[in-house]
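Please treat every number below as a calculation from the coordinates, not as lab data. Please read these numbers as outputs of a predicted model, since none were measured by experiment. Cβ atoms are built from the backbone, for glycine too; each structure is taken alone.
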Structure I
Amino acid sequence: MELKTLANEYRGLCFDMIAQANSGHLGLPLGCAECVAVLFGSFLRYLPKNPRWLNRDRFVLSAGHGSPLLYAALYLSGYDISLEDLKALRQMGSKATGHPEFGITPGVETTTGPLGQGIGNAVGIALSQKKCAAWFNTPDAPIFDACTVCLCGEGCLQEGVGQESIALAGLWQLDNLILIYDCNKVTLDRPSACSQNDDIQQRFESIGWDVFEVDGHDCAAIEAQLNHCRSLQGKPKLIILNTVIGYGLKVAGTSKAHAAEGLKDGVQAKVAWGLDPEQSFFVSEETRRFFEKREGQLQKAYNEWALRFETWTAAEPDKARLLGSKPRLKVTDFAILPSLRRSIEIRACMGALLNAYAQQAPLFLSGSADVFASTKTYLMQGGDFAPDNLKGRNLFFGVREHAMGAIMNGIAYDGIFNVCGSAFLVFSDYLKPALRVAAMAHLPVWYVFTHDSVSVGEDGPTHQPVEQLCGIRSMPNVRVFRPADVDECAACLQQALDVPEGPSVWVAAKQELPYLSTVPSQNKLEGAYKGGYIILKETDTLRCILIATGSEVDLAIKTAQQLGTDIRVVSMPCCEVFLQQPEAYQERILPSDCTCRVAIEAGSSLPWYRLVGLKGKIIGVDQFGKSAPAGALRQLLGLTPEACTQTIQQYLSAHQGVIK
């Protein structure tokens, strides 16, 4: 069978999917059909019955709007996606979602759609696979030797995350990565010449890539180039794939071919593709027989690998155990924990705990956006990742927060390594799109964001976070931990280890905070694990509850001690975890008949209304800071025991007899 015939049947399926949905993007599926036919019909090693096979080649569709082409390829290749799914493109319950979604469609390696994210994901997967080869391969048993292929378009390369990611791939010499650039010279608005004039080949070559160019509609040329790229070592590879967007449509080669405008050209297009215009969702018997044969070939290759893997497992039992298990650790057993029960910077405390964890979890990696020295998350015994030290566990991303997030997602998609990234909280905004995708895909990535409030001080408002905590907390599936001392740090780390169902974010103070001793450490460990607990209990009839996090917990305790013995203080290191607790526990900590509540946090007040209610009071920061010493700034913003006491006394007086 000619792969060109397969490409045209892909085109027909994609056209019919989009026509039936009356929604979608024709341009890339019609323009890149030959490329994907070569990938799934010849080049890639995969196993539809075992879509998470360790040594499969990975295919990432960074230009996620071209998803119908991926679904057509997965369907014909034998993955668990049906013709009915294809006919229900973009409809509720279909595995053919609007853009590829990890965990929903077997064979989809990453969630893509936000352009450029897939490039970063592919770099992360290739990095993970390089590290797997270094950790686990032996001269007699190369159990990891897969290739990662990513298909992107102009938009992916125009996005900053794409540029950041390819720079790191070149620096790290990820020669197991092939990036295919769909060079159709068109973007959604206009020809790409209206928005870019860079020489792509020179750009990539200047940062350490091998670059090749090929006719995107010549299957034989594409196949030869891919095989050549797999054989090359030392550099990642870019294939510039010259294509016609919307191939076969009247509007082909123009911006109008990008989306669904070409649907009216169906008869002409199908004739041009050698298909019957009267037939929908057509797949020839020749194509079905081709993939039956292909499945047998792929199964044979897998069986050979499985035999090699079995031999390796017997010869390397320690490596096999490491590969096949996730360590179940108790943070309270860390020997370093007692020594951290003192006044300490929370960032330093987190760094110490992560280092202790790393000693027991060899596949734990730590990365930073050029601020290891400030975030304290460098793994002291981990070594630095580099082309000549692939086992190195510290990843230097440079000042590239967005690429860090997308690459970490790629590592997490691959599922072998556990990874943590660090940056200043105020600059978490640079990676929010990657964090959002991680949350959507339930990826257990970790972040440590330091310099967590206006207490940054002299660096001024550009470096003093205000709205960032609120923004991250508003993201579904993300747990935000803002611990007040080492016991809370340990409890939050344990929570992240025990429930790896999405991103975990630690927001850590730069300044030294006191060790809290109003309750025993065990109480704090148990309470913080549940997201919130009573850290100072009233001794008289409860009058008011103060709720605080992080650096403001000690402030709330001191304020309560000035206000009187009828004040309760609740430490709330993680609102998300607390709100998942049984109602009885929440009621015990925040009794509903006490509506006199005050939240204290050095950040936006917006998130706290759900816990204090309309009758409550919030002492927060709803303005940008100033360039001044931290103490002076906290005094200006009313974040001192004296100022908080006065504010709360006024609140209590104004509402006496109105609230309980």
Structure II
Amino acid sequence: MTSLRIFVFLLLTPVLLRAQPTPPLERLITVTLRNEPLSQALTTISRTGQFSFSYNPVVLNQSRPVSLRVVNRPVREVLGQLFGGTVRLRSRGNHVILLRADEPEQPKDFILDGYVIDGQTTERVGSVTVFERNSLRSALSNEYGYYRLKLPADLPAVRLEVRRQAYLNQSLTIPSRRSQPQNIYLTPLPRPAAVSPLDTRPLPTDSASRPSPILAERPVVFASADSGAVPMPASFLDRSRQTIGRWALSTRQLLTDINLDRDTLYRTWQVAFLPGIGTNRGLGGRIINDYSVNILIGYSLGVRKAEFGGLFNLVREDVQGVQAAGFGNLVGGSTQGVQLAGFMNTTQGKVGPVQLAGFVNTVGGTVRGLQAAGFLNVVRKDVQGLQLAGFLNADRTSVQGAQLAGFANVAGGNTSGFQAAGFANVVGGDAGGFQAAGFTNVVRGQLRGWQVSGFLNVARDVVSGRQVGFINLARSSERAPIGFFSYVQTNGYRAIEASANEVTPLNATFRTGVRSFYNLFTAGYNPGGRFWSYGYGLGTATAERRGWSVALEGSVHQLNRTDERIENLNMLLRLSPQLSKQIATGLGITAGPTLNGYYSNDVFLNPLRNQSLPAAILTPDAPDNTRDEWSGWLGWQVGLRYSL
């Protein structure tokens, strides 16, 4: 049974909602009265409108004869004509209450009310803003087109301004400052002529009979298949503005801003508690103030000197001077001056010279000057100045100046100046100046400066400056990179070599970098002594002249027995001058002496123990000495090298 009741309720809910009656004062009636007593006239009106009146008989002269003829007009308007402003109207449920008008709600005010009507269709128009410039009083017509505007009686002149999208602006001068009904008629804007389909008839070959060109007279329209605009995804900045706007502003304020998009008002100062509750009243979104003080949240069109807010400052267009808020500033235009916020600053246009926030700054335009945030700075366009962030600086285009971040700096365009980050610096274009990062620097364009990182440097082309890091990668480099491993693609130096020396007759070596400074990785094996080695070194080589070149390399090697784990220090230091001769394209032979120093900290684990080297021993102790001493000798090296 309970389920059946729920089903019936859900089934009837839409019907009940659609059946909700129109408020009594908004119902359309048609009546004709000819010298009828007022009491009988009210009875006729209530019967036609299907509602009842409630009033004190002392208030009305019920025997007064009245004559009236109306066709399809709202009850409110009919009663206005009947009483001529001597009675105030109230609606409650299906009752209309009549009150004496000589008991005003506020003696210093008077009321204008009525309907806003389309002058062509005579339909009532909702969401129309009616305002008076001097007092900043405003009203918004409801869904039935009714408005009610309370104005101060001491106005020197009363001039109403009426605004609505799709209608011409209207100005009305009210001659008397007393409560009275006042209907307003609006003229719709002329609709643009529709673009007719293109004439696809074939053109005649005879030029004399050819019609005038159609494309020259009609605009060419490009549209998608369904003639609908393709929405672009909103940016973080746009989403912030929309979210905060919906949260802080009422529907009435949003509609007023839309209707008054071409009106700008000016005031020297304003004080507000919340949007709509302050000296700017409901027109704050269209007023530019010199000075603005907001207890919690303020809302205005612009600020020209200073603005202070306890929580939020919302400004539709530009701010000049000082803007400070306990939580955040949201500016739809540009900020020229000092912008301070405890948590966030969001500006759609350009910012300068100072923007400071406890957590985040987001800017849709350029930044000129200092931008600092406890966590994040985000800029759509270029930055000139200094950016400081506890976590991240992100700029969509170029940066000129300095960026300092606890985690990363990211620039989509070119940079010049100084970048320092705890983890990474990333540049989408060219970089000039100095980059320092705890982990990596990345430049997708040309590098004209220095890259210094704890692990990885990447640049497309190193034109000037240098890369200094554990790993350096570049497509081309005019300067030698410095690091454990460097790779230069086009004008770099890479070679593999098979060689023999007095310690390990079988060796393989890989060299990478540039000729003036390169890294070498090597491994060797001595089958007779049953030990092997691995090593790392640095080298420099001259350019080839007539196939000849000279190189100098220094390397360090660890020797290990093949049947034992790597536990003992068996260190070989080698300095190798080499002479190379190219014998074929990319192929050459190398040879040269080697100067060696060797140390093993355990005589029993020494791989060279009981080994006789084909070398000239230069120290009193041989490599297999038992006195835990360094030994040295003059050795040799010969190899076959292939350049990659």
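Couple of notes before you dig in:
- Parent structure of the calculated result 0.95, given that FRET efficiency 1/(1 + (r/R0)^6) of positions 134 and 294 (r between Cβ atoms, R0 = 35 Å, to 0.05) is the read-out and I, II the choices: II
- Identity of the structure behind -3000 (criterion: helix-only ellipticity at 222 nm (-39500 (n - 2.57) for each DSSP H run of 4 or more, over all residues; to 500), calculated), options I, II: II
- Entry that produces 3.2 once distance in nm of label points 7 Å out along Cα→Cβ at positions 550 and 582 is calculated, selected from I, II: I
- Distance in nm of label points 7 Å out along Cα→Cβ at positions 150 and 390 - structure with the largest value, from I, II: II
- Structure from which 27.7, 85 was derived, Rg and Dmax of the Cα atoms in Å, options I, II: I
- Once distance in nm of label points 7 Å out along Cα→Cβ at positions 30 and 486 is evaluated on every structure in I, II, the highest one turns out to be II.
- Highest-scoring entry among I, II, by distance in nm of label points 7 Å out along Cα→Cβ at positions 462 and 566, is I.
- Among I, II, which structure scores highest (criterion: relative contact order in percent (Cα under 8 Å, 6 or more apart)): I
- Origin of the value 4.2, where distance in nm of label points 7 Å out along Cα→Cβ at positions 254 and 478 was derived from one of I, II: I
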